[in-house]
Structure P
Amino acid sequence: MPAPRLLVIEGNTADGRALLKAAGGDAPSVGYSGLLRDLLPGAVTDICYPADIGANLPDACGIEGYDGVVITGSALHVYDGGPHVDPQIALVRATLSTGIPIFGSCWGLQVLNVAAGGSVRRNPKGREIGFGRRIRLTAAGRGHPMYAGKDEVFNSVTVHLDEVESVAPGTRVLASNAVSAVQAIEIAHGDAVAWGVQYHPEYTLKDIAATLRRYGKTLVAEGFFPDEANLVAYAHELDTLATDTSVKWLAWRHALDHLILNESYRVKEIQNWITHQVLPMRSKRGRE
């Protein structure tokens, strides 16, 4: 049988990816692809770039060749529309029409919600960045397969300024916290069942450190740091802890425990998506 094939939809423009690289990171799709291959050994991952004007994108027939599709985060805003956003919504809508399993992180959740008929807004409470604290499962989330092995209340790596304003028809809200009422969703849309989270289970501490440096002056202006020197120092501590999670004083300073530092726990939502969505659909389609 052919190897499992997964498509990663990169949400950022080429300029956005370049800014992350300059900040010491990489395009989210690169890290996401590596994680998927780790979680599903033998899998083949492809990346597409719908935010790049003129990009060659798969149609519904092309998408049907995949066993699952994931959507990364992005610095874009869905409500802005335009040539960097609209093709992404169209691609996700086409993906939903195939019934292929979909998982969206942050921007990915927002695009899924809009593609299925919901709306997104700038969060009136402001940006949630670094670590999303006290994310709590709803009644629908408790016992949901996406959260198998996850605590009812947990923390996760996060960065977002926007949030779901109104959920799409067929949506169940699976988790929330004090910053955003919608921290995770399941969308039933036609033959598709898509899962999305507002946070970033796929992000490492190095990823969020690069993101902090990428936003730089914006985070200072928003009051998260008194100046860029403090921001750089904070990011450096996260880089250090990423290299060695046993540095107790750093873990204590940033209030980080296994919820973030244990990779197998942090990425459970994605592992559960593979286990409960991708592999069963692959079996159903006779592709094992």
Structure Q
Amino acid sequence: MGRGKRFIGVAALLGTVLLWGSSFPGIKVVVDIVDPMTYVWLRSLIAALVLAPYVVLGIRRGRDLGDSVRGGLVTGIAFALGLWLQGWGTRYTTASNSAFITGLNVVFVHIYVALVGRRYSWRLASSLALSIVGLYLLTSPGGGFGLGDTLILLGALMWAAQIILIDKYRPEDPIAFTYAELVPSTFFLAPSLLVYGEPRITAGVLLVIIYLAVACADGAFILQAYGQRYVDPATTAMIFLLEPVFATIFSVIMLHEEITHLQLVGMALILSALYLSVRESMGTA
């Protein structure tokens, strides 16, 4: 595989994490009004419906989308469980703990690469250490380790599985794969209606959810599925640690939140970790 394709893959994954980072202010607005379970299924349903015509048209034209759809459904189970566990756990712990523990999915991915992939190096090990320290400084978690933290750690395991599964399937059609990946999350519709009843959503909140569905779900997942065709899981996980970096930047710009000197140091360490990991991926000495 040429360095040019790897560069394109890295650029696509940076686009993914940029879109995810932009979602945090919108999510904060939505979940203040709508329960988290309703938010998950409604966002996923809208995102899937937007992509459904593409899949239907492809099938009618005789395109073989079977492998992409099957891989997307399996990966979507890991994604849906990660989203649910993260939301459930966040109810019982702090937002900073949630962000830090979610970011630990990079550790699970690196363990997989080392034990199963058997391709590890000093650069990857150094990038992992720098990223964890940087993530800690950026999120500033605190307190003990309780039920919520345990649930989020299980969610982080699911996020790691999602990265690994995309690497395994390497979908030929990222759009069909993304459509199928979103479908399992829509099954939260039934328990949401049973627990919370019919949702009451204003036009303004619906517009935010549509943005989150089209840009931060459809767009981001398509870029992820495409980018991971050329980038290894360890580097992908490291790139995704830029999500809290972009989230912090967007929160400062849109929500006027303050940023501390420790957070700036944390961002710098994460960027340094990413540099080492990308160099390893590009195969430079």
Structure R
Amino acid sequence: MIIDFHTHIFPQNIRQNRSAYFENEPAFELLYRSPKSKMVGADVLVRTMDEQGVDKSVVFGFPWRTEKVFKTHNDYIMAAVERYPDRLIGFGCFDPLQVGAAMETERCLENGLAGIGELGFYNSGIDAACIENLNAIMAICRQHDVPVMIHTNESVGHDYPGKTPVTLRQIDKLIQAFSENTIVLAHWGGGLFFYALLKKVMKDRLARVYFDTAASPFLYDSAIYRIAVDIIGPDKIVFGTDFPLLNPSRYFWEMEKAGLNRDEINSICCGNARKLLKLGKGPDYS
């Protein structure tokens, strides 16, 4: 079994008329103003999963500011999961800084979604105000015992649309503030896992933290897989593509190029996601 833990799908009206959604949504405009920025619906995702050998995908929308839009998008995620119950696993998504964010968290989880994310702070980084606003959301997720995915990125290197001003210190403060939550840090956590090499504190802080591989081929050398496994172990990494940004095959090739063995790939591509999503046992990656 292969589980892609990080994919985005959009309703048809947003895909066909994206510019109509730019008002009051600077993060969406930043990421999707270019016609080259891909958006797909559930049908295209499932068809690609069939072509690429992916069994299940975690799907979510976008962290919209506008309540009407994030509710509509989350409704679309729920409908997609209902249509493909054996293939898609839904997360609720919204801008965590909005007044209705906690209520939407509860609504999404009460309606069968399996987690919350990908939550992003595209204009501010993860400052103290962001952490304060996450309190209610994270409390609800603890009550439901579901994972939360947070958008992170490296604070150095090249610039690109969607690269936030987040720092490693901010990410560290986030995981300290919510040490009882299960957290998935997208995009390798901005490199935070490297600090698991520190002799004090960090190993304990990362106890409930996982790192996904989304966009890795655009950001890191394929050697990161071997290095990450050696530092934090294969049980802390979940395979995510950020589809439709990239197809899964690119990731499989890089894992093999990095020299990961079959058991390590099984953990990353299947076992860890099954545990986080409480899916039980199933066939391994092949």
Comparing P, Q, R, where is distance in nm of label points 7 Å out along Cα→Cβ at positions 22 and 254 highest? R
Name the one structure among P, Q, R that distance in nm of label points 7 Å out along Cα→Cβ at positions 190 and 238 of 3.7 was derived from. P
To which of P, Q, R does the computed value 20.8 (mean count of other Cβ atoms within 10 Å over residues 14-21) belong? Q
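Laboratory data are not the source of any read-out in this text; all were calculated from the coordinates shown. Bear in mind that the values here come from a model prediction, so they are computed numbers and not experimental data. Cβ atoms are built from the backbone, for glycine too; each structure is taken alone.
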